[in-house]
Structure P
Amino acid sequence: MDELLQIRNLNVGFLVKKKPINIINQLNLDIYKDEILAVIGETGCGKSVTGSAILHLLPENAIVSGSIMYKGQETLHMKDSEFRELRGNEIMCVPQSPSTSLDPLMRVGKQVSECTLGKKHNRTDAKAVVKSKVTDIFGKLKLPRGASIYDDFPCELSGGMCQRVLISMGILTHPDLLVIDEPTKAIDWALRKDVLEILSELRQEMNCAMMLITHDIPLANRLADRVAVMYAGEIVEIGKTADVLEHPIHPYTQGLIASTPSKGFKVMKGFMPAFSDLPDGCRFKDRCPYACESCGQGTTELKEAENNHMVRCNRQIGQTEEGSVKYVGSYQLMQELRVGVLAK
């Protein structure tokens, strides 16, 4: 597969009271053409910060280093004026929470049109073409009342309709990369099902790559080709969706899945550490049922367990016959570990 986006050694911090607080730590991530990569994890783990770094939407107090390559072109240190040519054409986003992302004083059609109408496209004929495109997308997303909804304000629409308006912003220019942030946040079960169907249809029609940032593990399971699990600013596990969600290796991934309602709502002990007071070694060690002395020493690296299934964990089960380290990718051991976590 061809890499569309390559993130290498990305660090993102924020200057708080003249003190830098690091959030994203040495993050390495690839997004391939036409694939959906889901990034899951607890609130505050750095998922949305990663998306904002890709989109150049970080606040002024952000401190960023590393590399973000899009189609072989370095974008992280592009001037904002130059990057805006990409963001709005080839790279688009669907922000989270319609209640805070939509301007309550602007008609929804105009808000969507602004995604493509710049200063150099202010002619009446251009506006008419864009309006036609917007109303066509509204119809494709099954928004009611056809073209008349173009002139409605957000308060005149339901939560599900506003969520579809946000999605229409992201797909208006038929981007190659779409960053979708929490598409099912704060909506009920029926609306969640609608959003799932819309995203499934868009995948088939648009053939664009998607970075899906979500707490919704069932949504990730249905849509994503690969899943990356994030904890305290680091990727702790990444691989094919079935490998990560059906055969999780990292104790955090196991606990995250076990805490979902369908798995019995077994909540993990403890809390994610504050970024201002991160522990040495493994950042999950204080919550891990398998933590040992080595977990508090050195740096824990991502290592391959099985078939491009990468895990950030120090546990290993000795040497293979060939002499290489055999990690916890053994399905038998994974089952034993999984049963142990679920039993707690």
Structure Q
Amino acid sequence: MLLIVTAISGSGRKGYLKEFEEYVKRHKKKVKVYYVGDMLFEQAEKIGISITQKNVLNTNPSTLNSLRSAVFENILMTLPEDLKKNDAVILSVHSFFYWKKIFTRAYDRFYLGQFEADLFATFIDDAPDIKSRLDAKKQWRPERLTIQEILLWQNVEVEVTSSWADMQSRHFYVLPVKQPISTLYKLLFCPEQEPIYVSMPITHLRSKKSQKGIDKFIEELNKYFIVFDPRAVEKTSGAAVVNLKKKKSPIFYNQIVNRDLYWFIRQSKKIIAFFPKIVSSPGVINELREAHETNKDVLVIYPGKDGSPFLTYFSDKVFSNEKEFFKFLRKNYKPFKERLK
């Protein structure tokens, strides 16, 4: 299996993949990861071209394209054998850079067509966390990227990679780097398990007690599904929302809505909405409607007997408590054969 993954700089993708390589070994699988960025520097050194980490994106585009082409030629030569020797091969690339306030293409259309990928994914993270990483690097510190620019860059990376998958009729996933490492493992090696999105009130349920209850619920849910949790990109977003609200910027809010409705729900087979307690949540209601109208299975856990008619209208089944829901789950779904953490 060949997986092509993208991400913007500072996303934390490399750290996730390095941890994934170790995780896979512990579970008796073999994975080869091509870190194309590192290979580009190795190729430049090999043929005597001087490029540096700090200024690489100032390099003449023709020179960068030539280096990239040489790297892809080398990969194409070894790829058939690597696919035989490994359970999966991962090609880690960029689709676009945002440099000097300009979006610059970072892929080669010809070589992209030479790789017959089975799966595509883009790693994402919370914009303030990405900004912290970029501001700590000599390469990116002078760029002074704003939260808004990082959000737009990440949006471009997702949409471009998604279009690659569409052109090859392959599945595409948006994968937060704060998702458990087991998420990628399941996507690659447990195709019989369904990817699902968990919807829950976030704005009015930020207390530690509420979050612990949701953590426990998702931990149990992970035994049956590949679970995408929106909190993986929102745990540190509260302060950023407040700051942007003062500036009257809609960008942050728009990105949250787009991400949850059109990235996470679109890539999931079903949506499970969990209300730990009765609170208002326009977000959950909109997610239920989006899932319902795109023909996803919709299950809702809502305490009490007097739920809104909008809950029942946009769902397939409503449970009054977690016990009732998990009884249904154990009856209708099989848990993973191996315990993944």
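Please treat every number below as a calculation from the coordinates, not as lab data. Bear in mind the structure is a predicted one, so any value in this text is a computation, not a measurement. Cβ atoms are built from the backbone, for glycine too; each structure is taken alone.
When volume of the Cα convex hull per residue in Å³, for residues 59-146 alone is computed for each of P, Q, the one that comes out at 136 is Q.
Given that helix-only ellipticity at 222 nm (-39500 (n - 2.57) for each DSSP H run of 4 or more, over all residues; to 500), derived from a single structure, equals -14000, which label among P, Q identifies that structure? Derived from Q, not from the others. Here FRET efficiency 1/(1 + (r/R0)^6) of positions 139 and 171 (r between Cβ atoms, R0 = 25 Å, to 0.05) was derived from just one of the structures P, Q, and that gives 0.15; the source is Q. If you work out distance in nm of label points 7 Å out along Cα→Cβ at positions 35 and 99 for P, Q, which one comes out largest? Looking at the calculated values, the largest one is P.
Taking mean count of other Cβ atoms within 10 Å over residues 267-274 as the criterion, the top-ranked structure out of P, Q is Q, with the highest value. Taking mean count of other Cβ atoms within 10 Å over residues 51-58 from the coordinates of each of P, Q, which one would give 14.0? This figure was derived from Q.
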